[in-house]
1. Suppose you compute mean count of other Cβ atoms within 10 Å over residues 9-16 for every structure in P, Q: which one lands on 16.4?
2. Can you say which of P, Q returns 3.7 when distance in nm of label points 7 Å out along Cα→Cβ at positions 41 and 73 is computed?
3. Once mean projected area of the Cα convex hull in nm² is calculated for every structure in P, Q, which label goes with the largest value?
4. Supply the structure label, taken from P, Q, corresponding to helix-only ellipticity at 222 nm (-39500 (n - 2.57) for each DSSP H run of 4 or more, over all residues; to 500) with the calculated value -17500.
Structure P
Amino acid sequence: MTTASVTVRVDEATKQAAASIAEDFGFDLSSVTGAFYRQIAREQRIPLNLAYPKPNRESLEAIREIGEMLASGVTGYDSLDDIFKSMVPFVR
């Protein structure tokens, strides 16, 4: 079997983050890239999850609290103190 060279352009931070994860599993980026290509060929699809991540429980709670604040008429603030005063009814 002959091998072909592939060039992948990605920013350095992304490359380093991906390399770190690959190394945690005992792989290098070249091996992971090859495995990804083989998976594409085997499955006849691009195996990517393009869904938006679902917020965790803490984020959902924060979103709910902001909704309550907005529903109660909170629209804007003139100072940081005003922000904190408006939050008092929502603090448990």
Structure Q
Amino acid sequence: MRKSKFSEVQIAAILKEAEAGMAVAEVARKHGISAATFYQWRSKYGGMEVSDLQRMRELEQENARLKRLYADLSLDHSILKELLTKKF
């Protein structure tokens, strides 16, 4: 997954600007993002604080690591199961 050029603190600040009453188009233009990006951030991060955003990113990274571990173990398990079922 591509790393965002905006940190959690920056994303939270951008969302807070829009919550304060600034127009979405103006916020997007000011920060060099598209309106679609803004709305994706709002749907994903809306109502979260900076600490929540950082914790969510850590959990996503941990989840990706665990998925890779599971895939490796699953592959090992299937190989061992195949070897045990073969007749010598």
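1. Corresponding structure: Q.
2. Checking each candidate, the match is Q.
3. Structure P gives the largest value of mean projected area of the Cα convex hull in nm² among P, Q.
4. Source structure: P.
Each reported figure results from applying straightforward, stated rules to the coordinates on display, with no laboratory input. Not measured: the values here are computed from a predicted model. Cβ atoms are built from the backbone, for glycine too; each structure is taken alone.
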